[in-house]
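Nothing in this text is a laboratory measurement; each read-out follows from the coordinates by a stated rule. If you're wondering where the values come from, they're calculated on a predicted model, not measured in any experiment. Cβ atoms are built from the backbone, for glycine too; each structure is taken alone.
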Structure P
Amino acid sequence: MPKEDNTNDKPILLTEAVVRRITKDVVKQTLISVGVDYTDPQDMQRDFLFMRDLRLTSEKIKTRGLFVLVGIVVTGIVAVMWLGIRQLLLGN
């Protein structure tokens with residue numbers, strides 16, 4: 001048996017002031033739910049800047065670490081090739 005819907009199907013008209021207040025409250029609750037202190041906007045901006053710097057630094061470390069790993073592998077391959085050629089030429 002279908003469930004009866006008790007909602008009013010008439011459109012609700014909201015003033016701009018009401019929409020602004022609702023939006024402001026929703027944004028505040030969203031910031032609070034993710035642990036952001038919205039009472040000091042400058043401090044919040046510094047926190048976001050810190051997180052951005054942390055992300056960029058992490059990406060740089062990841063990229064440089066990959067370059068170091070590739071460098072180590074290439075150096076090892078070249079060293080093995082050099083030792084093989086040296087062994088072949090010197091016959092030791």
Structure Q
Amino acid sequence: MKPKEIQRALQNAGIKQNDLADRLEVDQAMISQIITGYRHTRYIQEAIAEIVGKPVEEIWPEERVRNLIKEARKISDEIHHLIKQKRRYRKAA
């Protein structure tokens with residue numbers, strides 16, 4: 001969704017950015033930065049998604065890509081670790 005659409009969806013739900021910021025105990029600027037995609041704080045994105053009634057990845061499609069990259073890095077790290085273990089095992093044998 002575009003930032004204006006997210007803002008409109010929050011307004012339709014009767015939530016102002018200031019009220020949301022107070023509820024989440026963050027600065028209103030943080031809410032604005034998350035809505036525009038400048039910052040990526042998951043728990044705030046999840047709160048907005050719950051209010052709007054859509055998944056985080058539907059509101060911010062780039063989050064799906066970001067999550068896939070994180071998962072790929074974890075897998076890469078695991079593979080690297082297994083290769084190191086295999087090399088150590090070969091040296092010990």
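If you line up P, Q by FRET efficiency 1/(1 + (r/R0)^6) of positions 18 and 34 (r between Cβ atoms, R0 = 30 Å, to 0.05), the top spot, with the largest value, goes to Q. In this comparison of P, Q, the computed figure 3.8 for distance in nm of label points 7 Å out along Cα→Cβ at positions 50 and 74 is attributed to P. Structures P, Q were shown, and helix-only ellipticity at 222 nm (-39500 (n - 2.57) for each DSSP H run of 4 or more, over all residues; to 500) at -24000 was computed from Q. Where does the value 2.1 come from, among P, Q, when distance in nm of label points 7 Å out along Cα→Cβ at positions 42 and 58 is the thing being computed? The value was obtained from structure Q.
Have a look at P, Q and say which one yields 19.8, 68 for Rg and Dmax of the Cα atoms in Å, as calculated. Matching structure: Q.
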